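What follows is a group of structures, each given as structure tokens.
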Structure P
Amino acid sequence: MFERAALIHYHEIGLKGRNRAVFERRLRDNLQFAVRDLTAERVERISSRLLVRVAGDVPLDEVCERCAATPGVTYAAPAYITSRSAADMNAAALLSLREVPDARTFAVRSRRSNTDHPVASREMNRLIGQHIVDNTGLSVDLSHPDVQCSVEVVEGEAYLFSRRFPGVGGLPVGTAGTVVSLLSAGIDSPVATWRLIKRGAVAVGVHFSGRPQTNDASERLVLEIGEALEPYGGLARIYTVPFGDLQREISLAAPPDLRVLLYRRLMVRVAERFAAVERAKALVTGESLGQVASQTLDNIAAVDDVATLPILRPLIGTDKLEIIAEARRVGTYELSTQEHVDCCTLFMPRTPATHATVAEVRVAEEALEIERMVRDAVATAEYRDFPCPAYRAPKHLPDGVTSAKGR
């Protein structure tokens, strides 16, 4: 029997220059974490690839699935490891093709990372392909085959596979710093958070709940959304902030048409307090230009006025159908469409401002005790941690912030 392994390919990391090794090590560590309960084997680096060997009854397909869900991976393949002898490669090719039982046509694609192998890639294609034709009922189709048998000769061994688990691509989590994401239970912000995770960022969520003016349905859903994002290994923690009483305070003191903008300005200030604790370099929101009243260019500028950190909006030019499609792929859509009361709909005015100015929202805020409200919001927060190998939790939290484990 041949040894089995998950052969991991990456793309964007391969374009890096002198710091490429840093990205490779981070991806290796993230993969090790992803399969930690499946195998004790160390993740190996072999010539611009990573390898997770498996033995015994370790579920290779599950290993590949977890690796493929790890940002930075282009695909993971359940491979047979053989010597470079023709007989072994021929035998492994047949075994790999049996894993795709419905195929009727095939092609062989060979690559050599070691040019000391005496057989050229084109000749390997021909020899292995002829062996497959002689021993199966499959026909050759080089243009549109039902299955491709891949042969990679690397560092003294050969790796053969006929299946691939498509990866999410991007960069390894932990290579782009930490961001704080304003995470709701809706469709947009989980997708925005996911996009930053895919770009290598560690994401810390801050969820603003309407409690005690509403029930805790949105809090429950956000934690379930966190669990849906968990396999990608980039969501580290979610802070939940009861925001309903502060919204009520704003609604009683501020012009009705500016309420939503004042909510959002306060949210940005609170999120930045957590960003300071988490050593985060930016905030993330799920805003899409023009999607709702608060997301016009004028209103975005009015909210950004209070920010001291960059506010990243990865969905800003994306329409709703595109966001929904991505939410389905990520695995958050069904949760995000469950019934819940969004805090931003509390005390919603009949005609919210669509083109507010910075000057008028500043004037409206003069009636509010902003610093005290920020302290109140932070002091009532709870948090829950999620598995993230690149995350280092802060040693000190603001007074009043507690773990949600006991709730």
Structure Q
Amino acid sequence: MQKRTFLKSLTGLAVAPSFFKELDKWNLLLDQQTPEEVARNEEYWAVVRSGYRLKPEYINLENGYYCFIPQETLDKYIDHARHVNYQGSYYMRTVQVDNKRKAAARLARFIGADSNEVVLTRNTTESLDLIIGGVRWNEGDEAVYAQQDYGAMRNMFKLQERRHGIKCKVVSVPNHPKNDEEIVDLYASAINSKTRLLMVCHMINITGHILPIRKICDMAHDKGVNVMVDGAHAVGHIDFDINDLNCDYYGSSLHKWLSVPLGSGMLYVKEGKASGLWPLLASGNKNENDIYRLNHTGTHPAHTDLAVNDALDYIRRIGMKRKEARLRYIQRYWSDKVREIPGINVNTPRDEWRSCGIANVGLDNMTPHEMAKRLMEQYDIWTVAINEPPVVGCRITPNIYTSIEELDIFVDALKEMSRT
């Protein structure tokens, strides 16, 4: 079968009205199985796949930017837009704020936070820039972050350098650490008496490397330093309780692995920490301990807030532990097949617990840009090039709808390309 014909046969599954009924039937059948057992059940994940409308022209291995939403959630999102439009200003003036807060409270429960610690934003950049720009910096204060951190936040720190005269210290996280202590010591070495804020990724976006957040936070707190965690790729990807992290601030993009429509993010501020921050936009809220003082943005697409509930409904049906197990399984499925092949470099840690669905792979014989171009033009595989040494390769981010057959095509492509 030709590759394009094969892809069309996989993606031609229409979303049936009885999709959730079929999914619930499978969930009952698999109720006694462990998440790891369910992760290997291809029949189950084919049912999950049928709930998505997938573009047949290519294999999408670039879900890290935006995990588009299952059809059922999309339909509900469109209904929300119609509902808000039908009521117009009546909706906006009566229930908009309450509904947004209810969605934020439900999201807070999902990550183990209190409702007064979480607000909905538009994305991780907004969430974390609110913190970076909100700290009451003094000239000579210092901040610590990593070379592998997301560019938008690094740029925001540089803006504070120019604006307030602070100093930024930049570390580089190894792709293959010997142990957790190597990473903790790396951050500790950059901290001194002038350090005010440390930024660290829960999951490094370009490699999928999951960092030992609790150990880093405990170390930083012992030195009197607040910790801000970039969790852009963690919420809806790995199962965790935010209290176990012991961080002060946490931001995430819900349009990634939670599969909320574009324009939805979250900010967590540990109780008692909001008073130390300036808001970006002034509100009438004079309670400095209220996180909502930081959340004023004016009129926004209120129907997106409502879709957070639908995304949480969907992930509850799948099961967060099952989803994490599946994402880890499919990443290891392809990466373990190529990790020992000469000329192929997997830039993601070997230890299974140090990554989940995201990984990065490069080839000795071509640049990441050339690699991504050939994958798309020759093999119909869509991904993204990353050329930020020491991370040189393509980021590979399958999702729960990705099939083993598609990953086999990708593995064969890597093998062929490494030999040319």
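Here relative contact order in percent (Cα under 8 Å, 6 or more apart) was derived from just one of the structures P, Q, and that gives 21; the source is Q.
Name the one structure among P, Q that helix-only ellipticity at 222 nm (-39500 (n - 2.57) for each DSSP H run of 4 or more, over all residues; to 500) of -13500 was derived from. So the calculation was done on Q. Given -1.09 as the derived value for log10 I(q)/I(0) by the Debye sum over Cα atoms at q = 0.27 Å⁻¹, for residues 138-185 alone, which of the supplied structures P, Q does it correspond to? Checking each candidate, the match is P.
Here log10 I(q)/I(0) by the Debye sum over Cα atoms at q = 0.09 Å⁻¹ was derived from just one of the structures P, Q, and that gives -0.58; the source is Q.
No value in this document is a laboratory result; all are computed from the given coordinates. A quick note: this is a predicted structure, and the numbers were derived from the prediction, not measured.
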